[in-house]
Structure formats: C-alpha cells, structure tokens
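Several structures are given next for inspection.
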Structure P
Amino acid sequence: MEKPAKIGLLSGITRNVIVLGIASLLTDTSSEMIFPLLPLFLVNVLAAEKSIVGLIEGIAESTASILKVFSGWFSDKIGKRKPIIFSGYGVSTFVKPFLALATSWFHVLAVRFADRVGKGIRTSPRDAMIADSTDEKVRGKAFGFHRSMDTLGAMIGPSIAFLLFPLFGYRNIFLLATIPGVIAVFLILAFVKERERPIRKNNPQPIKFSFKSLSKEFKIFVILAALFALGNFSYAFIILRAQDVGITPELIPLLYLLFNTVYALFSIPAGILSDKIGRKPVIALGYTTFGIMCLGFAVATSSILVIVMFALYGIFNAITETVQRALVSDLTIAELRATALGTFHAAVGMAALPASIVAGVLWQSFGATATFLYGATLAFLSTILLIILLKNKGS
C-alpha cells in the first residue's frame with residue numbers, strides 16, 4: 001500500500017486518493033457548470049415537459065449505475081483500475097461540448113446518456129482504488145475526502161455558471177465546461193499509480209447481477225439502498241421546485257452552490273463519524289434528512305424555506321454518498337470489492353429510472369407536492385427497515 005500522509009486532516013490519506021480527489025474536483029467543476037442550468041435549458045429553451053426532464057435524468061442515472069457493475073467486475077477480473085478510470089473520465093469529457101449544439105430534448109438525452117456511460121465506466125474501479133489504497137481504519141475518512149473534493153468542484157462549477165451565465169448564456173457555458181474536464185483526464189494519466197493486484201484466473205465472477213459470492217449483510221443493504229433510491233429522484237426536480245417558488249434562473253446556480261458547499265463541508269465529518277460510531281446509524285440519519293427535506297419542499301412557499309432545504313439536501317448527499325460506499329467496502333473482500341461496489345451502484349441506479357419517471361408523472365398530474373411526499377414516504381420507510389434489518393458491520 002502507498003505511504004499515507006501522517007499529519008493533520010489528511011492523516012492516513014494516500015497519493016492515489018489525493019490525485020483522484022483533485023481529478024474529481026476538476027470533473028465536477030466541469031459537470032456542475034452545466035447541471036444547474038440543464039433543467040432550465042430543457043424547460044425554458046427547448047420547451048420540454050416535466051415528465052421529459054424526469055425521463056432524461058432517469059435514463060442518464062440508470063445508465064451510469066448499471067454500467068458500474070460491469071466495469072467493477074472487469075476491473076476485478078483483470079486486476080487493473082487505472083485504464084478503466086481513465087477511459088471513463090475521457091468519455092464524459094469528450095461528449096460534454098455537444099450539449100451546445102442541442103436543438104431538441106432528444107439531443108440532450110443522447111449527450112446525457114453518453115456522459116453517464118463515462119461515469120458508469122469509471123466509478124466502481126475508482127471507488128475500489130480508493131478502498132485498496134487506504135487502511136480500513138480510515139476508509140470512511142478517505143471516501144469523505146474524495147466526496148469533499150468532488151463537491152468542492154461542484155461548488156466552483158455553479159459559481160462560474162452564476163458569474164458567466166448573464167454574459168454567455170447556456171450554450172457557451174456548456175462549451176467552456178469542457179476545459180477543467182480535459183485537465184482532469186491528463187492528471188489521471190500522469191499521476192495515478194496502479195496498485196498491482198492478482199488476476200483471478202480460477203472461478204472468475206460471471207457478468208450478471210448475482211449476489212451469490214457476496215455476504216448476507218451486503219445483500220440486505222443493497223436491497224434497502226435500492227428501496228430508498230426509488231424515492232430519491234433527480235436533483236432536476238429540486239431546481240424546478242425552486243423556480244416554481246419564485247427564484248429566477250439567474251439565481252439558481254447560487255442555490256446549487258449552497259447545496260454543494262454544505263455537501264463539501266459535511267463529507268469528511270460524515271465519514272469520520274461513521275468510522276467512530278458505525279456506518280448504519282449515520283446512513284439512517286442521511287435517509288431521514290432526505291425525508292425531512294422532501295417534506296420541506298412539499299410545503300415550500302417562500303425562498304427562505306427553499307434555501308434551508310437546499311442546505312439539507314447537501315447534508316443528505318454528504319452522508320449517503322460517503323458512508324454507503326464505505327459500508328459496501330467493509331462488507332466485501334478486496335478481490336471482489338469493485339464487483340460489489342458496481343453491484344451496489346447498479347441496484348441503486350436501476351431504481352433511478354422509475355424514481356425520476358414517477359416523480360415527473362406525479363408532478364405533471366398532481367403537482368409538486370405529490371412528488372415530494374412520494375420521496376419522503378420511501379425515505380422514512382427505508383430508514384425504519386435499515387434500523388431493523390441491517391446488523392454486524394453496519395451497526
């Protein structure tokens with residue numbers, strides 16, 4: 001294992017984790033220049049319906065997550081992480097500029113699909129490399145550090161969008177967003193070091209969604225996480241809700257910046273807390289936070305409440321995006337870690353498509369309140385089942 005840092009907040013964090021964190025910072029700067037504007041671009045410029053927004057986001061996120069199991073399996077099979085990570089970041093960076101050429105919602109769907117293919121390729125091997133490069137005692141911190149860096153980029157991106165949008169508009173922002181992504185790809189190529197791992201020639205894992213070789217606790221958690229994900233619809237509906245309450249498109253990137261600032265600030269503390277008291281209670285807190293946020297958006301009539309709910313959305317993401325990955329890593333052996341992470345992401349991602357489609361249909365048919373009450377119901381149900389059913393390392 002690489003020699004970790006010995007001092008301060010980075011104590012125990014290795015070079016690979018730091019470089020991958022910087023690459024994620026740059027990639028998220030690129031993506032988050034686009035994401036807070038994209039739902040508005042679809043609705044305000046391309047005249048897409050809310051149900052179409054849900055369809056696009058559902059397909060995009062499901063595509064990413066389903067591919068994560070295949071990239072994870074392949075990474076474990078060949079004993080390599082870096083080439084797959086590099087390819088995934090490269091694909092996402094290459095396709096982003098094509099958003100500037102979009103003239104219909106279908107064009108946006110095609111670009112979002114390709115972008116999420118890249119994410120699906122890179123995520124499981126990257127998460128496995130973070131776990132491989134880190135001692136188990138500080139694994140929560142390592143994932144927290146990565147999430148924090150990732151989210152710092154998600155703070156920088158909306159800030160740039162907020163400053164430049166009045167001058168350049170949607171399409172030129174989409175073009176400029178490519179630059180930090182290109183830098184990230186070169187950083188990975190130059191500075192990430194492959195950790196040699198044995199190739200499993202005997203009894204390789206089949207390419208299928210099979211839990212047979214994974215632990216009972218892992219299976220239970222993946223099912224519960226997928227149930228929660230059925231109500232965890234796309235961020236796009238939260239942005240559209242803010243616009244409904246009266247916040248102008250020019251100010252939406254500031255709300256998105258607030259969300260990501262809170263996300264970044266809470267990621268490392270969430271990981272450290274889970275190292276100390278266990279993963280399960282921290283994940284339960286995250287699910288509960290999402291439920292409360294949904295209730296807030298369901299009744300929101302003022303900008304102040306919307307601002308508070310965006311902050312809660314940041315806390316929720318800091319907890320779940322950090323600690324769920326650490327728990328999955330804890331519940332699996334190193335030789336199957338990328339496969340397990342990919343299976344987890346695939347199960348959650350398969351739920352993303354119906355989650356966003358249902359959210360869009362509910363909004364279109366019954367209004368925003370129905371969408372957010374749906375999310376709250378599944379969040380609270382998942383919390384209760386998590387507390388009752390998950391034991392051992394999740395306790």
Structure Q
Amino acid sequence: MKIAYVLNSYPQPSHSFIRREIQALERQGLAVLRLAMRPGSAPLVDPGDQAEASKTQYILQAGALSLGGGLLRQALGAPSRFWRALKLALQLGRVSQAGVLRHLIYLAEACAVKMRCQAEGVDHIHAHFGTNATAVAFLAQALGGPGYSFTTHGPEEFDAPIALSLGEKIAQARFAVAISSFGKSQLSRWADFGAWERLQVVHCGIEPAKFAAPAPLPAGPLRLAAIGRFVEQKGQMVLVRAMAEVVQTHPQVHLALIGDGEMRIDLEAAIAAAGLQKNITLTGWLSEEGVRDELAASHALVMPSFAEGLPMVVMEAMAAARPVLATYIAGTPELVLQGETGWMVPAGDAGVLAAAIGELTQVPPARLAAMGAAARKRVMQRHDSDVEARKLAGHFRAACHRKD
C-alpha cells in the first residue's frame with residue numbers, strides 16, 4: 001500500500017511529530033510519498049528534518065507555468081471532474097478567510113498532487129491539519145485522485161470551523177483523525193451523526209528508544225523549560241510576567257525558553273524590562289538532541305498555552321521523566337494528571353502561574369522524581385509512535401478496502 005502525505009510546509013522544527021509518524025508507518029511496511037506545497041520557513045537544525053527535506057517533493061517549486069499547464073491538462077482531459085472540482089474550490093473560497101483566489105491556487109496544487117499520485121501508484125492521501133493541505137487533498141479527490149483522510153490538531157481548525165469548511169471536509173473524507181478525545185469531540189460538533197463512526201483518535205507519538213535512560217533530576221535551584229513557537233497562543237508572555245513575580249521571592253529560579261518566532265522581539269523586550277536576563281534564557285530552535293539536553297537540565301516543563309491540541313512537548317518532557325506544569329486546556333488534561341504527573345492551572349493568569357511555580361520550588365526532589373516516573377509511564381503507555389502508527393495503518397487499510 002502506498003500513502004501520499006500532503007502537507008503545506010514540511011519539514012518544520014515544530015512538526016517533528018509528522019516526521020515520526022511517517023517513519024513509523026514505513027516501519028509498518030507502508031510506502032509513503034511526501035508531497036509538500038513548499039519547504040518550511042524555519043531553519044532546519046535537526047538532522048532528521050534535514051533528511052526528510054531531501055525525501056520531500058515540493059509542488060510549488062515546479063513554478064507557475066507548470067502548475068498552469070497541469071490545470072489546463074486536467075480541464076481538457078476530464079472536464080466534468082474538473083468543473084466539479086472548480087465549483088468546490090469556489091465554494092470553499094467564498095466562506096474562507098483565504099478567499100477565492102487562494103483556493104484557485106489550491107486547485108492548481110491539487111491537479112499537480114493528483115497527477116503525482118497517479119504516476120506513483122498512490123492508494124490513499126493523508127493530510128495533516130484541517131486547513132489548506134486538507135483542501136488540496138479534498139480537491140485532488142474531486143479531480144479523480146485517491147480518497148483522503150486528514151488529522152486535525154487544533155486550535156486553528158477549532159477556531160474557524162465554518163471558514164475552513166471543516167464539516168464538508170469530514171463528510172467527503174474516508175475518515176478523519178483527532179489527536180485526543182477532546183479533538184474528536186470538536187470534530188463531532190461539525191460532523192453529521194452518520195459520520196461519527198469515521199472519526200478516529202490516533203495520538204501523536206514519541207520514540208521510546210530516544211528516551212531510554214532519563215537523566216536524574218539536576219541539583220540546585222529550580223530550573224524550568226518551556227518549548228514552542230513564540231506566538232500568542234503559546235502564552236510565553238504570561239510566563240515572563242509570572243517569572244517577574246517568582247524572582248521576587250525565589251531569585252535563583254531559571255527558565256529556558258526553547259523555540260523562536262514572531263514574538264521573540266516582544267519577549268526580549270519584556271525580559272529586559274523586568275530585569276530577567278539572568279533568569280530567562282532564549283535558546284532558539286534546537287535539535288531533538290538539544291531539546292532532550294535542556295529537559296535533562298530541568299526539573300519540570302512549564303506549558304503556559306492559551307490554546308493547543310495535545311502538545312508534543314508535554315509528551316517529550318514526560319518521556320524524559322519530568323513532571324509538567326500546564327494550563328487546563330484542550331486535550332492536555334488527558335495526559336497531565338493533577339498531583340500525579342504534574343499540575344494544572346487556568347490559562348492566562350500570570351499570578352496563579354507564579355504561585356504554582358513558587359509552590360514547585362518547595363516540592364521535595366524525591367516527590368518530583370516520583371511524579372516524573374509516573375509521567376514517563378503514562379506517556380509510554382499512550383504515545384508510542386509505533387503503536388499509534390499501527391492504528392493509523394489499520395485505518396488506511398480499512399479505508400482502502402471500503403467502497404468510497
């Protein structure tokens with residue numbers, strides 16, 4: 001069986017879970033064609049991402065002339081299918097914030113995807129995120145390409161389900177995947193009751209072998225790590241404000257902010273204004289090994305997000321036997337159990353977050369280690385990449401054997 005993964009930009013440092021999923025599927029014996037519209041915008045510092053880039057075919061690199069030619073060939077070769085797909089593209093574009101013109105570009109991309117899939121003998125298309133990649137897969141199917149499925153992560157899809165035509169994408173898909181029970185509940189809001197049986201939960205996975213020997217907790221004052229893109233929904237600004245309160249009574253607490261993004265300048269300014277340069281380090285993007293090293297040097301992960309799906313960084317921290325201080329949102333409570341594998345706080349409240357960090361400084365090392373061990377056990381049971389890929393491969397095989 002051959003699967004085409006259709007992605008917007010790939011690989012990306014923050015999307016290493018897609019790489020792990022693809023590689024786990026290949027270990028299951030599936031052939032995977034990687035089709036991305038464009039390369040990722042962030043520098044690729046991880047060797048695994050660099051290797052994935054070399055295996056990926058980029059649709060837009062063919063150029064406008066080639067895409068236009070493919071559009072014309074589809075229109076002339078299968079006019080009824082083309083006009084149906086054009087109608088769908090216009091329908092999607094009219095309700096979307098991206099607009100009609102952008103969806104006509106998606107139609108051209110879909111023509112290219114459909115032709116690549118035919119040439120490569122692809123049996124099924126899978127897209128990640130219910131946004132433009134799924135629109136391309138949807139249109140490729142309408143053009144006569146393979147049937148498709150897609151994985152939603154949140155929060156983007158759940159913030160704008162009507163503008164993204166999420167219900168229509170579910171209705172036309174062979175099946176749709178959520179990464180948590182919370183995510184499945186959100187898909188259920190926009191799917192017809194008859195489609196509920198095609199909604200599946202497949203967790204994002206970690207590779208247990210890469211966390212085979214967790215480092216012991218470091219000695220000394222509390223060290224925290226926070227990992228993610230520097231964007232509003234990740235809540236790093238609230239964390240900086242919380243740290244400004246924490247250091248008033250616990251001046252040795254240190255935070256490593258791992259990642260980068262459009263908010264970096266604002267975060268740097270806030271750190272400087274609060275005089276936190278010695279307490280907060282911005283590391284930039286790190287390789288997977290670099291992230292594991294930072295987790296090993298930390299006592300706990302803090303995740304101050306306003307909106308999420310089910311963050312990979314939480315899984316990675318737990319696999320490294322580190323408890324997690326997270327906000328009570330989306331699928332996070334399915335993994336972080338209050339008082340067992342970590343602590344939960346309301347999102348957006350710097351004072352409450354500061355108080356929680358202050359309390360964390362008083363937790364005995366033996367208690368932290370025990371919570372870290374419980375966290376590791378839970379994530380290994382629920383998020384093994386090979387186990388989850390086996391589930392997904394089963395859904396692919398079942399979908400391909402069913403009549404569309």
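Summary table below
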read-out: Value 32, 18, 5, calculated as semi-axes √(5λ) of the Cα gyration tensor in Å, for residues 297-368 alone, assigned to which of P, Q; value: P
read-out: FRET efficiency 1/(1 + (r/R0)^6) of positions 17 and 265 (r between Cβ atoms, R0 = 30 Å, to 0.05) from the coordinates reads 0.60; which among P, Q; value: Q
read-out: Source structure (of P, Q) for helix-only ellipticity at 222 nm (-39500 (n - 2.57) for each DSSP H run of 4 or more, over all residues; to 500), computed value -26000; value: P
read-out: Structures P, Q, by distance in nm of label points 7 Å out along Cα→Cβ at positions 137 and 169: label with the highest value; value: P
read-out: Parent structure of the calculated result 15, given that relative contact order in percent (Cα under 8 Å, 6 or more apart) is the read-out and P, Q the choices; value: Q
read-out: Identity of the structure behind 55, 46, 42 (criterion: Cα extents along the principal axes in Å, calculated), options P, Q; value: P
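Quick note: the coordinates plus some simple rules give every number you see, no bench work behind them. Since this is a predicted model, take the numbers as computed values, not measurements. Cβ atoms are built from the backbone, for glycine too; each structure is taken alone.
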